[in-house]
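Next up, some structures in structure tokens.
Just so it is clear, none of the values below were taken in a lab; they were calculated from the coordinates. Quick caveat, the model's predicted, so the values are computed rather than measured. Cβ atoms are built from the backbone, for glycine too; each structure is taken alone.
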Structure I
Amino acid sequence: MMTKSDEEAIREIEFRFNEAWGRHDADGMVESVTEDAQFVTVNGAWTTTRAQILDLMRRLHGATGPFRSSTRDTPEMHVRLLAPDVAMVHSRFHIHGDIDEPERTGIGTRVLRKIDGQWRTVAVQNTDVRAGRRH
């Protein structure tokens, strides 16, 4: 059974990510990420280390990156405990101000592990929600 403090800590990871996104702070975006974390973007880019994720965020949010003036919010989040030290989050997020696509909605999956008492991100995958696609 998940404690209220565990769920709050897990949700806080997403909220801190969004805050770092709004500051275009790549270091802040990878704050919860383990060294061997994996991330798959909506475009299929697959990174397999924290360093690669950091590099990707720096490029995407840098002076010429498509997210350089964007913000991100998460209006919906579902947290599920899979084991005492493993959780999964599905979230609906919105990105506003993307250079290529001014308004975007996505669904994200984040897998977390409790390591030394702290929840850490071990995997993330994002999917764009496209208008007109059948479910």
Structure II
Amino acid sequence: MPAPIVFISRFRVVEGRHDEWAASFASFIDVIAEAKPRTALQAAYLDRSGGETRIVHVFPDAAALTLHFEGSDERSSSISDLIEMAGFEVYGEAPEAAIDQLRREAASAGVTLDLFPDPIGGFLRAPA
């Protein structure tokens, strides 16, 4: 079984807009859940100040990540007035096309892309 892939998007929340960001995320998460059935997890978190947010995505394999990335440009642009890209992290062997896309996005925003491609152990458990 291939190792799961974890993708973390890091963002700064536009000052004074953290409530709007949280509401926006909550309003489209059901749409994402329906449209991306192979995405095992998509969850957003705010830091205590409300100034930074992370979106954590987990995929069982590279094909699921590829499917999830379809339409991501449109989704990102729809919230660009609420959050600003701060970087990406990818854990596991993501498809090269996805890595290339993230490299381009990171370079255009002047942020980092951190890659940890070599899994050394772990598991992804479905809900019981």
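Here the criterion is FRET efficiency 1/(1 + (r/R0)^6) of positions 45 and 117 (r between Cβ atoms, R0 = 30 Å, to 0.05), and among I, II the highest value is seen for II.
Given a value of 0.3 for distance in nm of label points 7 Å out along Cα→Cβ at positions 37 and 53, point me to the structure among I, II it was derived from.
On the way: I: 0.3; II: 2.8.
Source structure for this number: I.
Have a look at I, II and say which one yields 22 for relative contact order in percent (Cα under 8 Å, 6 or more apart), as calculated. So the calculation was done on I. Matching task: -8500 is the computed value of helix-only ellipticity at 222 nm (-39500 (n - 2.57) for each DSSP H run of 4 or more, over all residues; to 500). Pick the structure from I, II. The read-out comes from structure I. I, II: which one has mean projected area of the Cα convex hull in nm², for residues 5-84 alone, as calculated, at 4.8? Structure of origin is II.
Highest-scoring entry among I, II, by mean count of other Cβ atoms within 10 Å over residues 61-68, is II. In this comparison of I, II, the computed figure 1.6 for distance in nm of label points 7 Å out along Cα→Cβ at positions 69 and 93 is attributed to II.
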